[in-house]
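Just so it is clear, none of the values below were taken in a lab; they were calculated from the coordinates. Everything numeric here is computed off the predicted structure, so don't read it as measured data. Cβ atoms are built from the backbone, for glycine too; each structure is taken alone.
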Structure 1
């Protein structure tokens with residue numbers, strides 16, 4: 001629903017929010033942060049500041065439904081707010097938007113309390129915004145699926161079920177971490193084609209995967225599927241997600257049951273939950289399926305979802321190497337793509353995930369699968385970009401990469417935009433590769 005909180009004319013008394021590339025007043029993403037010397041608590045990004053929900057509660061700035069929502073969002077995890085559902089998020093969003101609006105009814109009171117309500121984002125520590133109960137990784141990027149399949153199965157890139165099933169696997173929730181940390185190169189079993197038997201050692205082909213992360217809000221009871229027409233109400237918000245992947249370990253271990261240790265080493269997410277409400281202006285029709293593709297089966301086929309279930313979100317992937325940083329050079333842009341490249345909508349993922357009665361819980365996390373477009377300039381991972389390591393990519397300082405080296409930092413950006421609306425961003429999802437633990 002598009003309402004006054006999306007008004008492009010709305011400006012904030014928080015000066016840095018006006019014209020901010022990521023966090024204008026039209027965004028108001030949710031997160032968990034620690035100010036200097038303080039404990040973790042719920043907050044909202046506004047320009048270069050973080051709005052402290054607990055401080056606003058103490059100041060008596062909330063009442064009614066908005067107060068209940070603020071109480072649910074004020075703690076060390078946002079799970080209680082995610083569980084409360086869309087109405088609670090909308091009440092909180094409307095009230096905070098009004099408090100931060102330069103012309104809001106209580107703007108003067110809020111502005112007088114600015115020293116209590118606002119923290120400099122640069123001085124705060126950001127945390128994982130919710131306790132992740134389960135993490136499911138989908139495979140909905142058809143261009144990634146086709147290119148990766150071409151590398152390993154040129155005669156049959158897509159498996160027969162791909163255009164019928166939102167393919168996914170259950171990944172590891174315990175290794176989901178917030179952006180900004182390091183990922184250790186894993187040790188594992190590897191078997192290059194030229195070797196007769198596998199050996200054990202550091203991953204040689206460490207990769208990233210650009211994905212759209214989906215935070216589940218209200219869950220469902222075990223045994224009660226979520227109908228496709230209601231699936232959107234169970235989606236609380238979105239983030240950027242990097243599913244670090246050990247390709248050489250993956251290729252050896254994946255048969256017959258799929259990814260295991262090659263994927264569970266770590267998954268990074270951006271720290272802010274961009275709510276479903278904030279993204280309302282950036283919804284669009286799901287692109288038409290190519291001629292000859294099967295229509296979605298009935299439990300995945302909803303006219304309203306097909307007309308409005310896709311998102312116009314532009315993504316960028318950049319790399320900063322040790323040599324680039326030492327020279328003071330900007331990161332190298334590796335690729336661009338868009339969420340509209342996904343073959344399945346988020347609602348279809350939710351509906352299919354629960355179609356057998358599987359229960360989702362508040363704070364569960366989905367990965368969309370690698371979001372790639374057509375061509376190397378739109379590849380969402382190095383596996384595609386380098387054709388399995390056979391075509392190195394050249395960076396602007398002359399360095400080359402087939403896969404990631406120790407010290408490389410990968411940075412994701414995401415911006416949602418639509419004519420007539422203020423663009424909003426996700427913040428960064430970044431992480432740096434460190435060396436493998438020594439064997440023995």
Structure 2
């Protein structure tokens with residue numbers, strides 16, 4: 001059946017299996033869902049075609065992040081009742097219909113906001129939680145590493161999407177009215193086939209299953225650690241993590257959302273010294289590699305050092321990157337390196353947060369609990385890029401767009417500093 005009962009997606013605890021096979025489909029799904037991070041490739045062509053401002057071209061991206069967070073919250077609760085295959089199938093249907101409508105409404109900010117932003121964002125949100133929960137259920141002994149592996153796909157997705165979308169859209173301004181809608185048609189078909197297809201391979205272990213050779217914590221300890229969503233939101237640690245996640249996500253999502261136009265601007269400003277500067281789409285692909293690598297590296301590091309020390313180090317790196325590298329006047333390659341590094345730290349944040357939730361509140365309600373925390377990501381992604389786009393519009397009207405980028409990254413360094421101070425105060429909730 002296309003939409004099975006939860007029991008149909010579980011593997012009996014007596015089964016002999018190689019658990020690594022059961023994370024292949026979730027990882028593939030995450031790669032496909034990485035399309036939202038490639039939105040900056042559309043921004044330049046839409047500006048050329050319609051004359052839209054920075055604020056207008058960032059609007060669909062902002063709403064996609066907000067809708068993604070809302071979809072994640074809904075999917076987290078639905079998944080615990082219906083199973084992962086159900087929510088992943090819904091994800092494919094929402095994404096396919098959103099991109100199809102975007103093909104018809106690509107000449108309208110409000111049309112793209114609803115189709116790509118709201119429907120597409122809901123689709124990614126429905127598809128985002130199940131891979132994480134599935135991987136952690138199969139690897140309870142390596143939560144940090146597997147959480148990073150579970151989300152690495154979404155980070156590296158733009159490695160494929162950046163050059164792919166840029167080749168579909170093309171550089172001929174006279175053809176953009178045709179190539180942009182056609183690109184959305186192709187994305188629609190891709191999502192229907194790839195997401196719904198991979199959903200059929202999702203499986204969960206039966207309750208009580210454990211990896212061979214792994215000794216879980218005593219049952220009494222696990223029972224004390226398990227907390228429902230209601231119990232979780234009664235602890236101050238949840239709100240501290242919420243603010244840390246919101247601020248850290250604001251830094252990464254703002255930088256990634258403006259990556260392509262920033263690199264185009266810096267290339268133009270330093271044309272004499274940049275003879276081999278790569279295209280914005282290809283550069284976005286390299287940035288995405290660091291995004292994905294950060295999810296894996298920081299997650300694995302947290303298994304050794306602990307979640308809190310790793311988070312503090314990560315945020316300190318983000319502060320230094322914003323201050324030392326992301327200064328447009330310093331040239332293309334330093335800015336490019338800064339974008340890679342800030343994506344590396346942002347990716348780590350996405351690996352650490354589900355691990356924090358599993359550590360602090362137990363794995364039983366992980367889908368619902370993490371979906372509530374993930375709302376912080378959506379709020380940060382909605383508010384910060386819109387605010388910083390208005391900053392850039394103000395500087396652009398004054399003829400000083402490079403100065404605008406300088407202010408953006410100074411404020412993002414302050415965001416990271418506040419998040420670091422809060423993270424340093426974290427400790428496990430009382431039993």
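Taking relative contact order in percent (Cα under 8 Å, 6 or more apart) as the measure, the highest value among 1, 2 is held by 2.
Given a computed value of 0.45 for FRET efficiency 1/(1 + (r/R0)^6) of positions 106 and 266 (r between Cβ atoms, R0 = 41 Å, to 0.05), which structure among 1, 2 does it belong to? The read-out comes from structure 1.
Name the one structure among 1, 2 that helix-only ellipticity at 222 nm (-39500 (n - 2.57) for each DSSP H run of 4 or more, over all residues; to 500) of -25000 was derived from. Mind showing how you got there, number by number?
Working: 1: -5000; 2: -25000.
Corresponding structure: 2.
I have 2.7 for distance in nm of label points 7 Å out along Cα→Cβ at positions 130 and 370, calculated from one of the structures 1, 2. Which structure is it? All intermediate terms of the calculation are to be shown ahead of the outcome.
Values: 1: 2.7; 2: 1.5.
Answer for the origin of the read-out: 1.
Taking mean count of other Cβ atoms within 10 Å over residues 170-177 as the criterion, the top-ranked structure out of 1, 2 is 1, with the highest value.
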